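Student: Multiple structures are listed underneath, in structure tokens.
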Structure 1
């Protein structure tokens, strides 16, 4: 199941979204299976959740139901029961007993990063400097302390979006996710490291797609996201690993 996180819901934490989804499932009457034990929980699996404060057009989850439901009926019933800003985009059914393995499909993300107040030519120069480097490390604070992340090695593509109608300069960044997941704020920090680029206000970020790493090249992603925005999502659903 693919869902979007839009508007004010970008500021909801993953836990808040999980609670909202569970309430919506009960309200919609969707027969979700529960785990066994003293404290049963709905059988819902999430993968690759976007950070709090980031919007997304490509969040994924998997439901286990106690009885078959039509995919469109499920999508419509759940979408109607969710708060504004959480939208169910599409549902792909699995056969009984079939395992999706959808988490393994989500190897990379395509991010759109709006940078209000940044001149496009300045942004383009920063991107060019970044792409010329073999390594660009930034420090990230984790629960285990500070950790260095090589943003350049995890970046599959980075370019300035060419949209005359856009209100702000914007980047498109395609990054790997997994053991060395690179987040949009890491990309901005890396541009600051190589060129001194400092946006005057916080970036506004939207995840546009998730998929297999080999689906994302700079030219291919640019064409498919701008001209065929649903293609990457369809590839995930039709890959044989149901989502």
Structure 2
């Protein structure tokens, strides 16, 4: 009886559904990597193992299946080469039911991992955009800040008037800057904080530093520069995940 082997298309589908990782719960190693000697190629170290054997001589053969069912995606579980060997030499441990459960769990893990990657990537983009806009805001407000210099008058009354005018202008500018920040940028960092905490963890030191910097960020440009630095730190951590 001929073997009911998987086609290349079916193997590729089984691998993708497992997230390119071994499905064995205590393994989960990556099963593809760049080829160090051929920059345009990759190395596949995983195999599509049959849940029910491809031929009567194999483990867990089920005579009730059709050749098409044996060679289908549903009958394959993605494994590294070592784990594929283990399941075939231990068919009493790795029964059909056990392997189907392993396959199902691996595919659920792959879905969650894919979703997490999408969420993390979107957060990185949003943090980068916020940081760029914050730096632009700080730079522009520094340019716009009024500078009345010092009074050259020898008249004490004139110097006092100049000082009072400069003080009022500085206070008004600070209030205007704070109001602009609170309306344009503060809502964005408030929205970004829980998303960052959900990935880094609220006990993470970089997240805690970010949250503290965000709390005082409307005070002045120094606080806003500190926030920009903290955001940059979190971006770096997220990019390494």
Structure 3
């Protein structure tokens, strides 16, 4: 007997269930006799429905396999697996918002769907039904994000910590990771300029990054501001010229 949150794979694919993708059993609809599974694409959750008879047949024949070591948190929180999050939260006394505050806010928004889950799981298109609920929230919620909160909360056993924002991933992006054959992005990265347009500016190359690092290491000193270090680096490393602009 599968429990909510059981994780399923199909070694060779199974109907609309993809090979090498992990699915999470989130229950079924008595009204439609369908099983509801959840899968993730990046940090976005999607619901997939399959008839109960077909699903149970796949399990009995071994075409669908339940994981022996299911995870307890969504993929973007995997670094927190096995940690005491209540204890970690208690050790942040000076934070404006506790981790529990963040999860409580999200749980409050999705509660109307959680309270009427059978209705949503019986819908022809589960994703669209949950998206529609996001539109009537106050304040209105982003549909994709809202649906991900609902499905994530359910498929991880209504664990409030599954709703935690991925703070643990902040600062872990490797800026040196190659994105093309020559190690550089092919277009400008970062937020677009509101003042000058989204195409304004230049992309960072590996050579430019090296000059920035060299400049900081060479020109930084106690009491010296980042502005001064930046200016000296631009002049002495990048060869920039000073231009006086008369009023």
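Readers should treat all values here as calculations from the given coordinates under stated rules, not as data from a laboratory. Small disclaimer: the values here were computed from a predicted structure and weren't measured. Cβ atoms are built from the backbone, for glycine too; each structure is taken alone.
Student: To which of 1, 2, 3 does the computed value 1.7 (distance in nm of label points 7 Å out along Cα→Cβ at positions 27 and 51) belong?
Tutor: On the way: 1: 3.0; 2: 1.7; 3: 2.4.
This value belongs to structure 2.
Student: Tell me which structure, out of 1, 2, 3, gives 30.8, 112 once Rg and Dmax of the Cα atoms in Å is calculated. Spell out each step's value before the answer.
Tutor: On the way: 1: 19.1, 60; 2: 30.8, 112; 3: 24.8, 82.
Clearly, the read-out refers to 2.
Student: Which structure, out of 1, 2, 3, was helix-only ellipticity at 222 nm (-39500 (n - 2.57) for each DSSP H run of 4 or more, over all residues; to 500) calculated from, if the result is -8500? Display every interim value, and only then the final one.
Tutor: On the way: 1: -8500; 2: -20500; 3: -10500.
Source structure for this number: 1.
Student: Upon calculation of Rg and Dmax of the Cα atoms in Å, for residues 147-202 alone from the atomic coordinates, which of the structures 1, 2, 3 produces 20.4, 62? Walk me through the numbers on the way to the answer.
Tutor: Working: 1: 12.3, 39; 2: 20.4, 62; 3: 17.9, 47.
Computed on structure 2.
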